[in-house]
Structure P
Amino acid sequence: DEKRNATPDPMIEELIINHSKEVGIARRTITDQEIIERAIYSMINEGAKILEEGIAARPLDIDVVWLYGYGFPVYLGGPMFYADTIGLGKVYDAVLKYRDLVGAEYWTPAPLLEKLAKEGKGFYSK
C-alpha cells in the first residue's frame with residue numbers, strides 16, 4: 001500500500017501453492033526460530049569449514065569480519081562466539097536435523113563442528 005505495508009496477493013499465493021503441489025513440495029509452517037537457525041547455523045557450519053581449511057587462523061578472525069564487515073549483531077559476539085554461547089552440540093544437532101529435512105547438499109556438518117560438539121568443546125576452547 002502507500003505506507004509500504006506488505007499486502008499478500010491472492011493470485012500469487014495461489015500460483016505458489018499450485019506450483020508447490022506440481023513439484024511435490026509439502027507446504028508447512030516455518031517458525032521464526034527455524035528461520036534464525038537456518039540462517040545463523042549455516043554461517044557457523046561454514047565458519048568451521050573456514051577454520052579447518054586454514055583460511056582463518058582463529059574463530060575471532062571470523063567473528064571480526066562478521067561484526068565489522070557484515071553488521072552481525074554485536075550483542076551476539078559474532079557467529080563463532082554465539083555458537084559457543086549456545087553450545088556446539090545444539091548447533092550440530094540442528095545441522096543434522098536440517099540435513100535430514102532438506103538434504104546433505106546444503107547441510108553437511110563440518111568435521112570440526114562435529115568433533116568439537118562430540119567433545120563438548122567450543123571454537124574458543126579448542
Structure Q
Amino acid sequence: MPTISITIISDPVCPWCFIGALRLSRAIALYLKTVSSADTITTKWHAYQLDPNTPSQPLITKIASKWGEDQVPSVKARLNGIAKQEGVEFNFNSTIGNTRDAHRLEKLGALGARRRRLRWRL
C-alpha cells in the first residue's frame with residue numbers, strides 16, 4: 001500500500017486556486033475508486049499570498065483592478081465557464097477577504113476535517 005504525498009501551494013481567496021483544489025479533490029477520489037483504494041493519499045497545504053496587500057473587497061472590484069475594467073466581462077465569462085464545468089458557481093457580488101487574513105483564519109481552524117471544510121468555505 002503506497003502512500004502518495006501531494007503538496008499544494010495555494011491562496012484561499014484565489015478563484016483559480018479554488019478550481020484547482022476542486023479538480024485535485026476529484027482526481028484523488030477517481031484514483032482511489034479506479035486505481036487503488038488501498039493506497040493512501042495525503043495532502044499538505046502551504047500558504048501562498050498572491051497579493052498580500054489587497055484589502056477585503058468585492059470580487060468584481062478585484063478583477064477590475066487586476067485585469068482592467070474592459071476585461072471584466074471576459075474574465076467573468078471564463079471563470080463562469082470553468083466553474084460550471086466543475087459544478088460550482090461564483091458569486092461576483094461577494095466580497096473576497098485579504099489573503100493574509102484568510103491564511104490566519106485557516107491556522108486558527110482545527111486540523112483535519114474542520115480545516116478542510118473551512119478551506120472550501122473560504
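A few remarks follow.
- Label whose coordinates, when helix-only ellipticity at 222 nm (-39500 (n - 2.57) for each DSSP H run of 4 or more, over all residues; to 500) is calculated, return -18000 (choices P, Q): P
- Structure from which -0.71, -0.95, -1.07 was derived, log10 I(q)/I(0) by the Debye sum over Cα atoms at q = 0.14, 0.18, 0.20 Å⁻¹, options P, Q: P
- With FRET efficiency 1/(1 + (r/R0)^6) of positions 1 and 25 (r between Cβ atoms, R0 = 25 Å, to 0.05) derived as 0.25, matching label from P, Q: P
- Each of the structures P, Q was assessed by distance in nm of label points 7 Å out along Cα→Cβ at positions 41 and 73; the largest value belongs to Q.
- Top of P, Q by relative contact order in percent (Cα under 8 Å, 6 or more apart), largest first: Q
- Structures P, Q were compared on distance in nm of label points 7 Å out along Cα→Cβ at positions 9 and 57, and the highest value belongs to P.
Bear in mind these aren't lab numbers, they're just calculated from the coordinates by the rules spelled out. All values derive from a computational prediction rather than experimental measurement. Cβ atoms are built from the backbone, for glycine too; each structure is taken alone.
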